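Novice: In structure tokens below, several structures.
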Structure 1
Amino acid sequence: MSLLTLGIESSCDETSAAVVADGRVVLSDVIASSLEFHKQYGGVVPEIASRKHAEVIDSVIDKAMKDAGVTPADIDCVGVTRGPGLIGALLVGVSAAKTLAYVWDRPLVPVHHLEGHISANYIESPELEPPFTCLVVSGGHSHIVRVPEYGKFRILGRTRDDAAGEAFDKIARALGLGYPGGPVIDREAKLGDPHAIRFPETHFPDSLDFSFSGIKTAVLNYLNNTRARGGEVNISDVCASFQFAVVDVLSENLIAAAEQTGDKKIALAGGVAANSALREAVERKANKKGLKVYRPSPILCTDNAAMIASAAFYAAKNGRYAGSDLNAVANWSLEDL
């Protein structure tokens, strides 16, 4: 008999609930985004995100249950994103999950947001099993994580300043392309020359860490200097050249990490994992090394509750449960699991 997990995600601007069977089969995945309310501000406004979560969380959960064709009696456990994320947003999801777990008398499982992104690969590729090495890249995170077994994680590298997705957003804003920056830069880059402008790539000796503040500053300086001289900025070339440099560092470090661990399987996860140039670069470089690449569909790269339910399934198997005193943690570290 399948074990059903209700997953709840509310770490940023997506309110989501999903029902997943055995950590792999999605029976429903409902997402309500408040993105349109944030676009005019050029980024997520925490207060608006929290209010929108509170407005729709009940209806999102109800629809997820109905779409899956299940009742509370069918649910075996409730998984929820505990952190990291916006504290007000997280609290909405955590409060809802604690209430349902108590009323339904079901186990409550706290899930790390990055753990959820990694677990999206189990949904996309049911044949995938640990060990593997995963690149997790989003607006708030840029990590290389080794997954030696289900529910266990070891960070091999991380950003020392900006996350890759954050850099995309800032450059898109500087170019007047709007928010979020990742998808629009990806589209614009297809029209440009990735070698038109040489932007710096940061590599640390004997480290798999990232740094994207340097390239962000270099692009801003290029734009300011070009405009100050009265020159014309070719937006497509800037996007293509910027994206090339970021993708090159991300893909090179991921391949290097796999060589260090000896893993023959690598995976992508997080919002930036939907970037077409990153997916192509990783696939190309992995093929040369004989590595198998796993990557979620773009819809599973963005924040969703199906990935949280999947992660909760494996966390529960490891005995990770929480009580009614569970609280959200805005800066919860993956290493604390």
Structure 2
Amino acid sequence: MRNLATDEAVIAAATSGDEYAFARLAQRHRRELHVHSYRMLGNFEDAEDVVQETLVRAWRARAGFVGTGFRAWLYKIATNACLDTIRRKQRRVPRLESFAEVPWLQPYPDHLLDQAAPADAEPDATVVARETIELAFLAAIQLLPAQQRAILILREVLDWSAKEVAELLETTVAGVNSALQRARATLRTRLPERDEHRPVSGPTDVERSLLDRYVDAHQRGDMNAFADLVRDDIRITMPPQPLCYDGVASLAPLMEAAFGGSHGDWLLVPTSANRQLAAANYLRAPGDDTYRAFKIDVVRFAGDRIAEVTTFDKTLFDVFGLPPTMGGPR
């Protein structure tokens, strides 16, 4: 158990100007603040900027901190920094036909989500729930006005009371409850139906097997094997590119480019993002001796088939702990 007296002493030192104590507290909450900001924004890099801004704002405002709720105080600052970012960058979509409408969407590595539990959480709270971090949820909440988005996350994900959220956002409990109802109504019409038998804590054996076959099909350049894995209404999008392929019939040009051999050879490394299975793709161009980072595919399953693939560029390979190049047999 944590020593509350010691915590209070560290908070007192930090808010009195002790840089070491402040850094110690900031590090304790940094990852969970990053995940919170990522949920608000849907973008890993923007979330990193917001966390940095949050800590700067907190340091400058430290003399005004009152009480022992240092974590809640940081969340207030981070939430307001997110709201500022959403408004400044106009990060809201008017409609959502596919992830192609959310060009700023980025994946979040699972190994970092595993570090995101609150500092005072019980051991079984270390797993960030699937339904609040999957790409479908992140894209859907981009439809919400900034304050509705904040209210939904604080109430439904972080389990804050309506009173606590009202105080953070400087509004009323009635306003919070009304905004939450509107946000819920929007999400009900946008999120995929939930499979009640699907575990919330991790992928199933069927899903892992499908990913293994997906990797194998790509590396062998086998279009038929790929077609056997996917639903007829498979969807593929490629944020930030405004491209959306709907249905197996639409994939012919894409599959020919990927599997035809003219671009070179593929090497895929299984990984995971947003509590979904994924594959990091390396491409070895003709005449090259090295596989080079190319893209990350995040996969959504429905039953025993692949329902959706969201392809991201190589920007976050280092964040995933993936090397920029790999060797392999010719």
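Any read-out appearing in this document is the output of simple, stated calculations on the displayed coordinates, not a laboratory observation. Keep in mind it's a predicted model, so treat the numbers as computed, not measured. Cβ atoms are built from the backbone, for glycine too; each structure is taken alone.
Novice: Quick check: 26.8 is what I get for mean count of other Cβ atoms within 10 Å over residues 108-115, calculated from one of 1, 2. Which structure matches?
Specialist: 1
Novice: Between structures 1, 2, where is relative contact order in percent (Cα under 8 Å, 6 or more apart) highest?
Specialist: When relative contact order in percent (Cα under 8 Å, 6 or more apart) is computed for each of 1, 2, structure 1 gives the biggest number.
Novice: Still on this structure: Quick check for you: by distance in nm of label points 7 Å out along Cα→Cβ at positions 76 and 252, which of 1, 2 is greatest?
Specialist: Top value of distance in nm of label points 7 Å out along Cα→Cβ at positions 76 and 252 goes to structure 2.
Novice: If mean projected area of the Cα convex hull in nm² comes out at 18.6 when worked out from the coordinates, which of 1, 2 was used?
Specialist: Going label by label, the one that fits is 2.
Novice: Consider the structures 1, 2: one of them gives 2.5 for distance in nm of label points 7 Å out along Cα→Cβ at positions 60 and 268 as calculated from the coordinates. Say which.
Specialist: Going through each structure in turn, the value belongs to 1.
Novice: I have 15.5 for mean count of other Cβ atoms within 10 Å over residues 180-187, calculated from one of the structures 1, 2. Which structure is it?
Specialist: Computing mean count of other Cβ atoms within 10 Å over residues 180-187 on every structure in 1, 2 gives 15.5 only for 2.
Novice: Same structure, new question: Taking mean count of other Cβ atoms within 10 Å over residues 132-139 from the coordinates of each of 1, 2, which one would give 21.5?
Specialist: 2
Novice: Next question, about the same structure. Comparing mean count of other Cβ atoms within 10 Å over residues 92-99 across 1, 2, which structure shows the greatest value?
Specialist: Looking at the calculated values, the largest one is 1.
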